[in-house]
Structure P
Amino acid sequence: MNPPKERADAARNRQAILEAARRLFAEEGAEAATMDRIAAAAGVAKGTLFHRFGSRAGLLYELIADGATGLMEAVRSGPPPLGPGAPAADRLLAYFDAMTCLIADDIELNVAYQALPPHPHREEFHAFWATHISSLLHELRPDLDAEVVGGLLLAPLGGELVPYLVRAGHKDRLREAVRQLVESVIRQSA
């Protein structure tokens, strides 16, 4: 059974809320992005936020899920090299570049999200990334423990260095360093 279609006004409110929240997080940080401020910036009542998202945590999850779902779709069926049809090394590099940008471009949102207790559906995203990374690594480097090495490659993107670099204006440096890290693993001879 398909879920009921969202009303046009509800869809507009949802989009306005997500855009306002993303903007507030980016411009003013996690502390300033309160539900009151988000509601005012979106032009909706605070109750609309709670009705729609349940809590600040629910809103944060929705914002994170929006970007993560887009990246998942690009990996599944987008154009190469991120999507199917490119060599495994190119796909792995494209994935890490896209994931690094996804996190860095919304760093305050990601920092706030990581501080929350895990959302019930959070593991679905992590499992998808882990499977994608490990399958590409296994193809490239069958000599490695692809699951563990893949997890080790991904783990730094959730660490303290990423917000530090992004806030200091070093997004490009971060992207290049992540690329170098991934290349160091895939370029090693078996």
Structure Q
Amino acid sequence: MSDVNGAAAPPVANPAALGLVGFGLTTVLLSLINAGVLPAGGEGVVIPLALAYGGLIQIVAGLLEFRLGNTFGMTAFLSYGAFWWWFALLLLFAHSGLIDISGAGPTVGVALLLWGLLTFYLWIGTFRLSRILFAIFLTLWVTFLLLGLGAAQGSASLSHAGGWLGLLCGTLAIYGSFGIVTNATFGRTVIPLGETPILK
């Protein structure tokens, strides 16, 4: 690639590395709580991480993907950045008394199911992308399904199952970021990410 003067343009960094680790770290911490490994009171620790790293950093990554013309990356990172802001603000507003969700019933569960629907349609797009993205989005939409059903039905076992699957999803996202950063640094494939798509 060259610029308007014919000189070689500098290489562009891959914002997916930043977006994936922002998503992955925040997902792992919340999933440890959902799975029952960490106490439910730990949600107060997740809130600032969700705003700063899961939310803001993914929004930055999504805007950078927009600049690169990557529709999938833009939609995914901006959406999940907004998800973490929604989640953090929901907890903050509810705990501070700014909103009352005591009578919301299954509404939170339905909201999680709608996030699962978004994730499912994005997962379809990963059939033409890398295998690591396919695995991340597969585990993520099923995680939303389990958490959504668990919240809607008041089922702790479904929520715990969603927590364990979310832990796998977040770990896969961190691995994906690790692979992108490491491969870019070494200038060759050191960490396999399954670049061959499911569908060609």
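Throughout, read-outs are computed from the coordinates displayed, never taken from laboratory work. None of these values were measured; they are calculated from a predicted model. Cβ atoms are built from the backbone, for glycine too; each structure is taken alone.
Taking 1.4 as the value of distance in nm of label points 7 Å out along Cα→Cβ at positions 21 and 173 derived from one of the structures shown (P, Q), identify that structure.
Value 1.4 for distance in nm of label points 7 Å out along Cα→Cβ at positions 21 and 173 corresponds to Q out of P, Q.
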Open item on the list: With mean count of other Cβ atoms within 10 Å over residues 53-60 coming out at 17.2, pick the structure among P, Q it was computed from.
Closed with: P
TODO: Work out relative contact order in percent (Cα under 8 Å, 6 or more apart) for each of structures P, Q, then name the structure with the largest result.
DONE: Q
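Work out which structure the value 1.00 belongs to, where FRET efficiency 1/(1 + (r/R0)^6) of positions 61 and 109 (r between Cβ atoms, R0 = 25 Å, to 0.05) was derived from one of P, Q.
P
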Open item on the list: If mean projected area of the Cα convex hull in nm², for residues 93-164 alone computes to 5.1, which of P, Q did it come from?
Closed with: P
Open item on the list: Quick check: 1.22 is what I get for Rg/Rh (Cα atoms, Kirkwood Rh), for residues 37-76 alone, calculated from one of P, Q. Which structure matches?
Closed with: Q
Open item on the list: To test your reading of the models, identify which of P, Q gives 4.4 for distance in nm of label points 7 Å out along Cα→Cβ at positions 45 and 69 when calculated.
Closed with: Q
